[in-house]
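Enquirer: Multiple structures are listed underneath, in structure tokens.
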Structure 1
């Protein structure tokens, strides 16, 4: 692992606000999805869904809600965008693709 691969500056305010908006939108969408799946699960025919499919999709929605909530908390604490393993900045491109990421690509790969 070379230092040049981790040479990224802290996140500027504008991309950080865009990432916050992305996270908030995803939180709202996943919460709505979980609500919808919960309603489907209570219907007599589960809206055509198999029980295992509903349970799996609900678990996925819960996980995304939890990941997004943790990312938003890290933003409020000022630790968002820092790798939890090496403590260096996570590249902006990685955060755009996975705004809930807690590790840089190199540390995630080594994990």
Structure 2
């Protein structure tokens, strides 16, 4: 007869944001849209990371990328804020402190 190939024992794991994390990110996104700073976003889920990218215009590179990499949880922290040119601006174990530089920029925009 033919050769039988067994199914893999475990499907590849996909990294994603949980509801509270996504709510916090979308709340910040909504405030930045209301301030006129951002106009578009993209979400990417992969095996290694989940990425939320924020754009000033859809045709540009993202101004910020918020990445969740569970593999770095025990090392540098699973959260990272990455700037437009690929530079890591902030890294940490919790989402709040990683988003702080963007939230400070929002306060300056409203103050002006």
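Readers should treat all values here as calculations from the given coordinates under stated rules, not as data from a laboratory. Fair warning: this is a prediction, and the values are worked out from it, not measured in the lab. Cβ atoms are built from the backbone, for glycine too; each structure is taken alone.
Enquirer: For relative contact order in percent (Cα under 8 Å, 6 or more apart), find whichever of 1, 2 sits highest and give me its label.
Expert: Answer by largest value of relative contact order in percent (Cα under 8 Å, 6 or more apart): 1.
Enquirer: Right, another one. Which one of 1, 2 has helix-only ellipticity at 222 nm (-39500 (n - 2.57) for each DSSP H run of 4 or more, over all residues; to 500), as calculated from the coordinates, equal to -10000?
Expert: Source structure: 2.
Enquirer: Comparing 1, 2, where is FRET efficiency 1/(1 + (r/R0)^6) of positions 34 and 82 (r between Cβ atoms, R0 = 25 Å, to 0.05) highest?
Expert: 2
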